[in-house]
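None of the figures in this text is laboratory data; all of them are computed from the coordinates on show. Keep in mind that this is a model prediction, so the values were computed, not measured. Cβ atoms are built from the backbone, for glycine too; each structure is taken alone.
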Structure I
Amino acid sequence: MKSKQRPTIRDVAREAGVSYQTVSRVINDSDHVSPHTRGRVWKAVEKLGYRPNRMAQILQTERSLTLEVVMPYFGFNRVLYDMARTAHQRGYNLVIAAIDSDEFPQALESAEARFIDGLILTPLFPFIDDYDELVRLTHGIPFVQIGAKLGAHFPSVIYDHAQGARLATQHLIDLGHRAIAEISGPLLNYDAAARHEGWQATLKDNGIPPQPCIEGDFTIEGGYQAMNDLLDSGAAFTAVFAGNDSMAFGIQTALRERGLHVPGDISIVGFDDIPESAHLVPGLTTVRQDFQLLGQLAVEYLLNLIENRDTPIYQRVLSPRLVIRGSTRPVR
C-alpha cells in the first residue's frame, strides 16, 4: 500500500485557484498579495494540510528564521529562556551550540553552513575584540555579544559590572567594614575582571589599603574551597565580596563549618541576584542583574541588525542595582 503523498505547493495553488508563485508569496509573507487572495490561500493550506518545504524556503528567501546562541559548557545560563521567548514572539527559532571555549572560531566560521540568520555570542573568556575580525569569521552574519569589555566597539549588550562591584563594596564600607576580602570569579572572564577592578577601586577611593583576594571559578564548590583557603591563610576580615551568588553559597557553608556566623561574624555580598539568593538563610545581599531584560535586549538588537542592515553598531550598557538582605550588617 502506497503511503499518501504530501500535498505540494501546486496542489494548494489549484485548490485556491491561484498560481503557485502567489502561494509562495503568501507563505513567505510578501506584501504584494491582496487580503482576499491571501485568505483563499491560507484556507487551501489548512484544508490540504500543506506544510512548506523548509529547505526550499531557505533557498528562495535566503533566510532560515533561525538564531543561534554560541556558548561554552558552563552551568545554567538564565538568559536563555528570555532570549528564546523574545525570538519566538518575532517568529524566529532559537538553537544552542554548546562548545568548549577554544571552539568559538570554528563555530562562527561554520554558522553559514547551518543556515543561521544571526548569532548571539556569550564567551566565558575574552575571545576577539576586533569587529572586523568577527565579521570575517561569521561571513557577515549579524551578531550580538553578551559579556564584553566595557567600551568594546562591536554589537554587544552588557551590564556595568565594575559599577555593581562599587555598589557592593561601598555598602560594606558604609556599614563600617574596613577589612573587606574578595573571592573573585576567574579573572580572565570579562565580568569577573570588571567586578574585581570595581572592588579594588572602591577600596582605594575610600583610603583602604589592599585587601586579601582569592580567585574562584563562579561555582558553589569553588566558593567553598576559596573561603577555606582564605581562612587557612590567617587573613583578618569582617566582610567578603563574592564574585557571584553561587560562590557566596559555598562561602557561607565554609564559614558555618568553621563556627562563624553570617552576618554576626562575617558579612557577605554576592553578585547576580539569582532566584535562590532570596531564600538563603539569611537572605543574600547582592547586586542584581535583570537577566530577562538582558536576553530580551540582545535578541531585539540582533533582529534589528538582521532585518535592517542600516541599524547602527553600538554597545548597550545596563546599570545594576544593590539588593540589601540579611547577609550584611554593621561591623561590630
Structure II
Amino acid sequence: MIPPDLMTIPSQPREWRIGLVGYGEVGRILAEDLVIADAAVSACDIKLGTPEEAPLRAHADAWGVVLVTSHAELAAGSDCIISAVTADQAVPVANACAPGIQPGAFFLDVNSASPGAKTCAAGHIDGAGGRYVEGAIMTSVPPYRSRVPLLLGGPSAAALLPALQALGFQPSIASATLGVAAATKLCRSVMIKGLEAMVVEAFTAARAHGVEDAVLASLAETFPGIDWEKRGAYFFQRVVEHGRRRAEEMREAAATVGEAGLEPVSAAGAADRLAWMADLAAAGVFGERDTEAFARQSDWRTEADRILAHLRTAGSANRGGGAGGNGAHAP
C-alpha cells in the first residue's frame, strides 16, 4: 500500500489530470468523453512531429486536449495515465512513462497485450511508485465509447474502479491478480479476431470459386442467429481499416496461448492473415481508406474482388504465386 502522504492525486476524479498515451481512434474517443466529463486531458503519440501529426493536432485543438511529445513529461503532469497504443508497445510505453510518474498516480493499461507483457509493464510502473492497473476492453470501442465493457485487474484495480465510474467508464474487476483480465480478453480474441480472419479467407475463396451464395446459405442454416452477409461486410471493413492493429493483438493472443503451454496454431495463422490484409491495405489494394466510406460499405464482395484482382495481377508478375506485388505476401 502507498502511504497517504504520498497520495498526491486529487480526491475527486473529475479534478484529475488525465494523460492519454496513444491518440489514435480509441485515444481520441476517450479524450472526447473525458473532456465532456470536465477532466483536464493531455496526450502523447508517436505521430507527433511527423507528417501524420496534422489530424491529431486538429482534433486536440477542437477538444482542448494538450499535446506533449515526451512520455515522461506526460506522466509528470498526470494523476491517471491511460495507455492505448498497439499491443507491441505496451511494455515500452510503460517503461517510457515510469521515470516521470507521480507517487500514487494510476497507470491504466488497456492495450491488448499478453498476461506476461502486462506483468512486465506493471513492474516498470509499480517500481517507480505508480499504481499499475491492467484493463481489457471486451468489444469494439466506437459503439460504446468510454462505456465499453472494461475488465480491470491487479492489486490497484479496486482503488481505480470508483474513479473510472465517476468519469463515465463502465468497468468491472476481473481479479486482483495481474494477467487474468488480459487472458480473458485474448482467449476471446482467438475466437473473435480468428473469426474475422476466417471470414476474409473463406468468403474470398468462395467468391473466387463462384460458390459464395451457397456457402452463405449453408452458414445461415447452421448458425441461424447470424446475418452472415452483414457480418461479412463488417468484418471486411474492420480488417481493411485496422488490420495491423488486429494482427498485433493476435500475436499477443498467440503468446497467451503459448504461455498456457499450447502451440498457437490457430492464433498465429489468424495473425498472419490479418497482417497480410494490412499489407494489402497499405499497398493501396482497397483504395482510399476513408472511415465514413468504409462504414457505409454494405457488400464484402467489393473488397474480395479487389483481393482477387490483386492476386491475379501479382501472379502474372510473379509466377511463383502468392500476393507478391507491393511487398504483400499471401500466407
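Looking just at volume of the Cα convex hull per residue in Å³, which of the labels I, II belongs to the structure with the highest value?
Top value of volume of the Cα convex hull per residue in Å³ goes to structure I.
Comparing FRET efficiency 1/(1 + (r/R0)^6) of positions 175 and 199 (r between Cβ atoms, R0 = 25 Å, to 0.05) across structures I, II, which is largest?
Once FRET efficiency 1/(1 + (r/R0)^6) of positions 175 and 199 (r between Cβ atoms, R0 = 25 Å, to 0.05) is worked out for each structure, I has the highest.
For mean count of other Cβ atoms within 10 Å over residues 15-22, which structure out of I, II has the highest calculated value?
Top value of mean count of other Cβ atoms within 10 Å over residues 15-22, among I, II, belongs to structure II.
Here helix-only ellipticity at 222 nm (-39500 (n - 2.57) for each DSSP H run of 4 or more, over all residues; to 500) was calculated and came to -17500; which of the structures I, II was it taken from?
Derived from II, not from the others.
Using the calculated result 3.4 for distance in nm of label points 7 Å out along Cα→Cβ at positions 135 and 279, pick out the matching structure from I, II.
Derived from II, not from the others.
If P(r) over Cα pairs in 10 Å bins from 0, in percent, for residues 223-262 alone computes to 27, 31, 32, 11, which of I, II did it come from?
So the calculation was done on II.
When relative contact order in percent (Cα under 8 Å, 6 or more apart) is computed for each of I, II, which one produces 16?
Of the structures listed, the value fits I.
If mean count of other Cβ atoms within 10 Å over residues 127-134 comes out at 23.6 when worked out from the coordinates, which of I, II was used?
II
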